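Just below sit the structures, each encoded as structure tokens.
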Structure I
């Protein structure tokens, strides 16, 4: 069903067509700026119609074809019009009075209203998407956390088997955290690397272990050898579910350390949503650079 213009508003636009335009070229230019098609304008040639009649017929046609956007353009352009276009030939005082009456009826510019409306709708849509994205991310993190808890409670699998699954979980976390990474691979020399990721300008080799007790110095030594055999910009992240022997931590701290240590408690803090992994990396890198502390506890990170 065609939408009808308010009668009083329509009559005002008809009146303004003759009151504000003397030359047909100015009138046609106004219609062009409103988006009124030339083919529609040509239905009512100036030889047979005056400007009042042309505007009335155009508005009726636009109504019948539900061209609301073009009608709003006409209203908006009249709303913005401050004076007559051909002052020497028209009653300027009368035109200004009609324009003021027109603006009083309209209230606000319909195009500006539409822009604000669309901006508001866009904001609402973006907000809705952000909320849905947060819900989805929260669900993903909850699933990773549930998997970590499940691994910790397993009784029928060896530590090595749990280590492989922890490795998969860690790379799922990297993907969730939008880090650039690669999964486990072997070097051309046959060296096994549990994976790698990039943070800032450094490459981090990954080592993941789930042992019966604390990870010892021997394991850190092997991993340190893998790192030092690579480019100077290579560092390492060692994830040990059950933590590290204190002597091993002391051994690899202080003198140009290149290994960041993460234990099960650290990982649990991330997976339970207390702190993003990106913030953990930032704090742990800061600790290793400033203090040579390779095993900053996530619980000590201020968020």
Structure II
């Protein structure tokens, strides 16, 4: 497989924003865009090509599934958009059929790539792709809570008046209403979060934790109410995932991964910290959770199983 060639299936707001982000990262020599609306894919390819004079040489074109035969990475971003007031679980019935159709059309041409699922509800749909494709679990990855974690880091940075890049914390469980922050291991450049709050004389931070978590969980709904869809944040998150693979960075990201024995859970895709490299998921990290966090994780698993 050619890790310098990437395919993006679905050229809506999310897919086209991902394509634009990847263009700026200069990771690929070829990018194939596929959409059920061929004119949309052609238009997006033209628009991206017109920016190449100010970037690096690259072949960007609209194609079909046979053009994905040698892609090392394929991103699935197709699906119905989440509507105002609609929950991610309500999206499931609409997107399940779309996802299964995509996998069926892809398999005759490529069985060796890394699949990255972005469509929502991402944890459940990633498991459906895993089941339908027959790929090994390390090569079927969902975008998970990488975006949610970025939202948490942003809010913590704002509340504590510190560089977001110094904030180390995770949102895990699922990309949805049952996600939660792992406060017990959160830190600012290695300084325990509670200790850092004391240093900053932010003595009321404990009372703000639930408010910050609520803002993370509901931020997508608020963005959708304001502008109709979320796409810039997830594009940057997926770009980061892709960069980890292409550059074999062995980075730790909270991805949708197959949990089978981790945290005493089995047979379910969930959003958990994992090490990511050129071959996909290298290791799911079991790190210490307190009792409340472990309970939240079990609740998220039960919720995902009920959706499946």
Structure III
């Protein structure tokens, strides 16, 4: 399997002179599987626009584009590039869009396609020339995609329903785990607080620990883990708890603990400059620093990783 990064930022695209090295586009990953390089796309952030241009130049000459997009969730930074994905305007394109939806009454088609209404965009969903099918996903221990490719979905910890994906092909595993933050005890833990309940505080601690272990089991031994790491521990503690994003320190420690081979730190904060990421790489990408052999790097637009 081969992974190429087309968008690595979180929250909002941030183009400019300070983000040229690592890139300013929001989340989009290209996954190629097998000898025939079957295409899978993960997320449709602003990075999918350039991926679409690449496909027109390199894939379309070989025949109509037939692919799938797996959405981690439907926050705007992960779907905003969909209207600019040129293959959806080309007759013959076949596209399956997989993803979760938080609200039961809103089908995935309306959530993703809702941004293609005349009040927001000059082309309506009904005017597209491609054949698009929408498939709503929930947590699933294994979905057979054919040709030996399997995907496992895992619920993550985010303000809306978000899924991690584990793509399995032969003996290789590529995992995405974003947007998410560690589960935590939501009950009062201060014994001096008038509403403190010892049993509830203990139960909350046990449940959080259990859920964090389940997440680690999901990507244990992955050949490549692409994980949300928007904040440092200090940034997270300073008013960002509950926003649905992880810290660099937590992710590296976790990946080392469960034997991940390569870890791509992903979903960079939009305020993070290239120079700052370079300095962080010196701090966090030192092999063995966090008690394991995981190879750690900050994801960069254009990077290609083969497993």
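Every number in this text was worked out from the coordinates using simple rules, so none of it is lab data. Keep in mind that this is a model prediction, so the values were computed, not measured. Cβ atoms are built from the backbone, for glycine too; each structure is taken alone.
Here distance in nm of label points 7 Å out along Cα→Cβ at positions 231 and 271 was derived from just one of the structures I, II, III, and that gives 1.2; the source is III. Can you spot which of I, II, III the value -18500 was calculated from, given it is helix-only ellipticity at 222 nm (-39500 (n - 2.57) for each DSSP H run of 4 or more, over all residues; to 500)? Structure of origin is I.
Kindly point out which one of I, II, III the value 6.5 was derived from, the read-out being distance in nm of label points 7 Å out along Cα→Cβ at positions 7 and 279. Of the options listed, only I reproduces it. Quick one: Cα extents along the principal axes in Å came out at 65, 44, 42 when computed from one of I, II, III, so which one is it? Matching structure: III.
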